[in-house]
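Structures incoming, each one as structure tokens.
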Structure I
Amino acid sequence: MREFPKPIVVVSKCIEFGPVRWNSEIISSDFVRKLKHCVNFIPVCPEVEIGLGVPRNPLRVVSSDGKLKLIQPHTAIDLTDKMLEFAESFLNSLPTVDGFILKSSSPSCAPRGTKVYPDCQESAPTARSSGFFGKKALQKYPRAAVEDERRLANPRTAKHFLERAFTSARLRQVKASKLPNPRAKLKPGKRVLHHAGPRVRTKRKIG
């Protein structure tokens, strides 16, 4: 049976790997659970990595003076710079990655669909955007398979994700192998004659 290289996939740690959500929950995902035996997962929780505990007061994306900021409303702490610095450092430390499975709606991780608020008060969202870590991942790996766990519950989306991730892993394997081209060592104008042995002269016996 043909063996396929395992894709390297960064996953939000709260999805099947640990109870690290702001409310100490762990997110169930059949898709991620079934992939554990055939994918090399790299779990990460950006919010924990920048020093926030579990449980913690939730964060939100706030639009202020035309800029998006990552704010913890309960404390009014601006965590934008910390998150961007972590995302840059973490993503630069990775090997070549084939995909990302990120927490939907998360102000830090979500690749899309995060609610954007006008302030830290009890207000309604006015727009949607990517989470800060998710946006950095999309920028650094524009060709990688990137999805959230909710969209991957759709069979068509899941199939497309797997095709992209396993194709990327296969291409990565081919590039890493650096197999030489057997014709590369030949000098121009020369040919290789296969199955050609030395010419043997025989004397015909007279008599």
Structure II
Amino acid sequence: MSQQYGWTPPPPSHGRVAVPPPASTPAPARPTLGSSVVFVGGWLVLLWVREALDVVLLGALDGFGVSPRVIAELPQVLTAPFLHFGFEHLMANSLPFLVLGVLARMAGRRPFWVATLASILVSGLFAWLLSAPNTVTAGASGLVFGWLAFLLVRGLFNRNWKQILISAAVFGFFGGMLWGVFPTLPGVSWQGHLGGAVGGVLAAWWLQRRG
């Protein structure tokens, strides 16, 4: 006895093939508080070691700071943030360097390096262009001001309330530093401070535009 089974052919595809959506790439994990403290703290230790070496060399490394409008020394905008004029100068920068550096790195590796490089470059260029003749500018404060400005405006550019709360806390602790962008104290490079702050704002703006 024969049997017949019903079978219905599939509808024509008209040349269309269903393709599964591509798997989404997970966002890179942000640095943790612990790893950021180790990284920025290690950087700070290197600054202290370098300053100790400079003492042994009788201040010979201080010549790698920024001399205004000397074309041959323009590349020294990259070395000046790693130099200080004595341990007192370095000590004044150490706490804000550690705290603001840790907070900036916890924003993500890419934002951290963009903010860091922009702050160093713009701070150095402002010091190179605007400082008084026969002066040398050095110190990490331009970078510190860049991190400060980056953290203050990042939440506003991103319209992120959590980042805005962090900005408010940063301003509460370190907002008084912003007076350093004005020519109020002799011997202090307000030009480098102002340039660093401009670099931090530019970094936050660029990162928001790039998504």
Structure III
Amino acid sequence: MDNRYQGTVIFMTDPICSWCWGTLPAIFELMALYKERLDFKLKCAGLQVGARKSLSQAHIESLLQLWREVAEVTGQKFSFSLPEAANFVYHSELACRAVQLARQTLDAEPWQIFHDMQQAFYVESRNLSDLQVLHELISATGISESDFMTAITGNEIVDITRDEFEWCEKIGISALPTVFLDLGEGARLVAGGYATAASLSHEISARLTTH
């Protein structure tokens, strides 16, 4: 933990987690509210990293229904359509690797890039399993296309990404997103699943007061 801060908020998420997209504005509110007191870390848990296969019509309908629910509850925007690209696969490991690569290139948490990835998928129906799309989305880091293409399939980024999946699994996830607060004694659960900025700030402020 950076000694400039009293603690660290950890946001466990995934680029193609719809409830995470719904919760992201609340996290940005927290970052503004506690910017002098807390550090904020982004962790990709790997929501969809199993078999790479096409979605069935039933699965597509289930996803769209979930997105309608998230939109209604959170007010976040959705296009309510999946990418039409022939190479689209509902799989998040490549996007998670791109997040890691952005972090490595920036030497900072890539919050805006993560937001832009989620917006690209949920609002613009862009294909986050397409390497060209992913490079475009993290190009603000300054990484060249050739360096990106080499790094994203290289062992270093693959290992870092999968190590983060394992870390998230070991610390415990009941739902995504999950928010933890570490005040120097290890990460402690704040909320599992969707939460508002008001509910999160209430819990975090209470813990800061008693710590």
*From I, II, III, which structure was helix-only ellipticity at 222 nm (-39500 (n - 2.57) for each DSSP H run of 4 or more, over all residues; to 500) = -19500 calculated on?*
II
*Computing Rg and Dmax of the Cα atoms in Å gives 25.7, 111 for which of I, II, III?*
II
*Can you tell which of I, II, III yields 30 when relative contact order in percent (Cα under 8 Å, 6 or more apart) is derived from it?*
III
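Laboratory data are not the source of any read-out in this text; all were calculated from the coordinates shown. Predicted model, so just to flag it, every value in this text is computed and none were measured.
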